[in-house]
Structure P
Amino acid sequence: MNESLIHIEHLSRSFQSGEKNMTVLDNVSLQINAGEMVSIMGPSGSGKTTLMNIIGCLDKPSSGQIRIAGVDIQTAASDTLSALRSHYIGFIFQRYHLLPYLNAQDNVAMPSRYTALGVADQLTRARQLLERLGLGERMTHRPHQLSGGQQQRVSIARALMNGAQIILADEPTGALDVQSGKEVMDILHGLHQAGHTIILVTHDPEIAVQADRIIKISEGKIVSDEINLSRKVATIHKSFPAVVPARRAGIIQNFFDVVSIAWQALNSHRIRTLLSMLGMIIGVASVVISMAVGEGAKQKIIQDISQLGSSTLSVRPGLGWDSPRLDMKDSLTAQDIELIGQQPFVKQLSPVYTFNGQAVVGTQQFQATISGVNQDYFSILGLNLLSGRLLNRNDIENRHPVLLIDNEMAKTLYPNLADPSGEVIQISGVPFVIVGVIKAKGTLFGSQNIWMPWSSLRERITGPREAINSIDIKIKEEMKTENIKPVIEQLLLNAHGRRDSYVHTDNMMMETLQKTSDSLTLLIACIAGISLVVGGVGVMNIMLVSISERTHEIGIRIAVGARESDILRQFLMESVVICLLGCALGIVFTLMANLIFPLITQQFVMILTIKPFILSCCFSVLIGLGFGFFPARNAARLSPTEALSRE
């Protein structure tokens, strides 16, 4: 006696339609043994397709019990049902249900994508099945390139891919011509003879009578269950192995399988994929370019400061660059200049008096910032002479009414003169003669407009005063600023009896400016990063649309054995791949922009570093996972019967 493979007792299935409860199957009981060929016959709407879906583990009954190979379908977990579909049940659908963007071989191999079978073995077995069914020369053809009979044979090969013992054929010849229908039935008979359990769902009496047993169903009830005495076929006894947890692929193989499946799907919809990536391309390019421009600006700043020399110090009143104190503005005196100038580490030294006054040239009046300095100041600050001469010791000692201006002021005041030396500028009503034009190397921050002897400034304009704005120092080359700084601070502390001044170095300025530049770069990158988030929202929207368009595909994948987690991973991987491809194209766009940028401006350059690229790739993955999860979860939760019903 055959083993009872499918056992159904008092099975009912109802659906809610509006406010009414529709019963599609009503108290159905039957048994199907291993190796049988059974036809379930009935008119449209009789419930035979619903019964097939329940037997195929695509649906669950509202009440009653169904066991397949000893597994209670009513209480079985989702993964257990997927394992049954993957390893024991094969579907042959009336409309074939082949994925249009896969060729015949890949369509056949699809069920094995959710098993531990290696990729090479998957393709080999798919090729062998197609050759056995007479499609050896059609393996690379897509469904639209095949006839109806050929598509149905591909569907049969797919049902056999994982060695399914139960073949569920739903109107297998319904969409075929007579000859193709006969060929398909011959194949099913051959499978039956090989020991497969064949369940035909049909409304065609000519197909039903080819089975060993005919079950008639009407209005959800079995009206007859008879042995077909007119057909005598030797029954092949084949015991059905106990159901064990389905063997799935390991982590590494599963990852590569998911990537391959996602790539196939994306490659088949190139335009949609490119549009999905557009937001990521713009976002990544914006972030990387903004950080590269920020890095270029920072390096320019560092370069300009370094040109001033690494051995300069500036003594200033107060407690620090960021801690001005009005009560300490007069803390530096002429005695401090003499005290510091006597130290062995000092190479050059200059006091700096700053005064804001009114300058007059002809009929032009303007406010000017005047710096009173000595002859060493220009060397300390690295100022280059463009024309005329610099200040000398005689100018300082004799308080000569001379001054120097920068080249920008010279262009503004004397546009027609190559060298304005000898021209007169009145400062607060006092005439001064221009003796030279200079240009500061650190022009990024601007330079003082006018320089004159500090002694002339005190005697001719401001009057005698003890306080000075700063003392600029250049130390000897063998000395280090970090060693000299505490020495000067201690000298002034001892001289004044309190701490009322500080020593400022170029390194301090550089560190502060670097921090400010980094903060600004980060701010700009964050603003640019908003476009990455917008790109992620775009990916999510496209994925939601994609899922609605590919609902039928999801149903097919579930029917051939995909678990919810497999569907979730596939669509999640598609989202990640879209974001990573967008990231890669964004990087390519950035490299192109790096070549074009020098043609636009020479003020500073883009400096590309590895950090923005790594951050962009990481954020692209996170965005793909974050914004792709919701659509992927929706796809994984689709009902297989509803998904399959959508074309």
Structure Q
Amino acid sequence: MNNVIFIMGVSGCGKSTIGKLLAQELSIPFFDGDDFHPESNIKKMSNGQPLDDDDRQGWLEALNHLAKQQLTKNSCVIVCSALKQKYRDTLSLGINSRTKWVHLSGSFEKILERLKSRKGHFMPSDLLKPQFDTLEEPKNAITIDISQKPQEIINEVKHQLEEKSEFGLFGLGVMGKSLCRNLAKNGFKISMFNRHVDGVEVDVAKNFKVEFKELSEAKAFDDISAFVNSLQQPRCIMLMVNAGKTIDYVIEDLLPHLSENDIIIDGGNSNYKKTKERNDYLKSKGVHFIGAGVSGGEEGALKGPSIMPSGDLEAYKQVQNYLETISAKDQNGLPCCTYVGPDGSGHFIKMVHNGIEYVEMQLLAEVATILKVMGQNSDEIANTLDSWRSKASSYLLDITTVIFKKKEGNDWLVNKILDKAGNKGTGNWTTIASAELGVPSTLIASALFSRYISFYKEERIQLNSHFKSDKTSDLKLSETEILEAYQFARIINHYQGFKLIVEASNKFEWNLNLSEIARIWTSGCIIKSALMQDLVEVFKTTTNILMNPEMIQRINQYKPSAKKVVSQCIYNDITTPALNEAIQFLNGITTEYASANIIQAQRDYFGAHTYQRIDDASGNSYHTNWD
């Protein structure tokens, strides 16, 4: 991976000398920033006048352009004073994570002595004091004391740049291993860590390293101190461990070895509230924290996942290139990774992603059940689902088609799988967040509770013998009607999921971009689909799917089929809770005058909770003595 190395510091610190020597040793091009000053700047400095920020802006932009050009071909060394942070921001614009800073530091007296002995330079020595006054010490730089000999400085810089890894991955489970291979395949120097547990987890990282040729240059560790010290500063460490207390334990284990401005990325399915707490806690320790939702499973992590980072924006810029490079790419070649927003917003939208995912899976399970009751075997169900791809394409539709084709012996494997669905908590969190925010995410709750019902296998068997079922294969439904019912429910599902994101964004002042969120969900993640691609455009003009003319037209087209499918299933005792809830929700959200007036009257009767009247626009509250 090519990088630009900026050698910075006040005039007289030896930038040019060190820059040339370093470029020679690394066999990369060298550029002196002074050579790129416009004539007006040189004339001004020669007359003893310091440059102001307006003078410098065009010069800094020219050096940034130079760096970008060079990075397409090779690494390079550029010498530039870069005394202010905003100057460094301009120099690294668009290439932040591929920029390395070396700060040559020394006392005013030492540098003044050097400057006076230098001949033929346009920079007068009496401008040194303003430079020291202007200097803002860089936080993310290799700082070198210029009292050392030039070769010693070069050796120290090379040691920090060449022998250190640029990215660390902590935790080598399925996802962690795939991300390591992804990073290595993309040319990043990485360090990998997995804990050592006698007789259980021994030499995990070392054994993993030798298993794949792309990891030949990776460094493998089971000692935390050695792992952290193998990383260049500021250190970037991504945690791929189980969510919950494990994250906190790992953070405490890492902290004694970290330095100010190091960056920790939590790539697990953490609760968004805990992400904010960890961010605040680590900020007090001088360490940056990024909560990053990662979707795509094992294959996505290896080939390109959807990544949803949030937290400290400046810290994100430091890791942006790593995350965007390894992420999936959308239909326009853009990375399916974007800075989501502050706090735990990245983990929040990953949580909602998983809630939408629960419903999408439940809907396909219900559709397959209907097709099975209608007499289709697994191959025929697969063929039916496959025929829908031109109208309802999605990753989950594709894998469900494959699942129904898989045979084991003379029977289909899906028929041999125990009908008890597990969950890892994100569906539960999404339902809780919906209740806390007052958002009716009814399909997500329905899909979650369907999994809970499935877990009562033994009780279901007992109860089945006590209650007569009218289940029959005589369903008067066409495949087109079932498809349209499925498409109807999916639109309602996505409406509810994004509605939850909107309400959270408003409450927590996250200012989330729905179109951009939909865009990074068009590839690499579990809920990628043609519908999601449509929503990228929908959310450019509205935050409400059901207010979009195209979506209104689709809903009106599909609703008759959805009503017919649901009613037929209810009549024949076929369980379709998500399809049913989609109809019920649309009926509720489009009812102009609902039954809630009765609820309010009841509440006022037994609890004196009061009510408002439709014939009083003032908003006054009323109480009635109902007896």
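Computed from the coordinates by the stated procedures, all read-outs in this text should not be read as laboratory data. Just so it is clear, the model here is predicted, and its values are computed rather than measured. Cβ atoms are built from the backbone, for glycine too; each structure is taken alone.
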Open item on the list: Taking distance in nm of label points 7 Å out along Cα→Cβ at positions 130 and 458 as the criterion, which structure among P, Q has the greatest value?
Closed with: P
Task: Answer label among P, Q for the case where semi-axes √(5λ) of the Cα gyration tensor in Å, for residues 82-425 alone, calculated from the coordinates, equals 49, 22, 18 - done: Q
Task: Structure from which 17 was derived, relative contact order in percent (Cα under 8 Å, 6 or more apart), options P, Q - done: P
Open item on the list: As an exercise: distance in nm of label points 7 Å out along Cα→Cβ at positions 194 and 610, calculated from one structure in P, Q, equals 6.2. Which structure is it?
Closed with: Q
- [ ] For the read-out FRET efficiency 1/(1 + (r/R0)^6) of positions 74 and 282 (r between Cβ atoms, R0 = 41 Å, to 0.05), a value of 0.70 was computed from one structure; give its label from P, Q.
- [x] Q
Task: With semi-axes √(5λ) of the Cα gyration tensor in Å derived as 92, 23, 20, matching label from P, Q - done: P
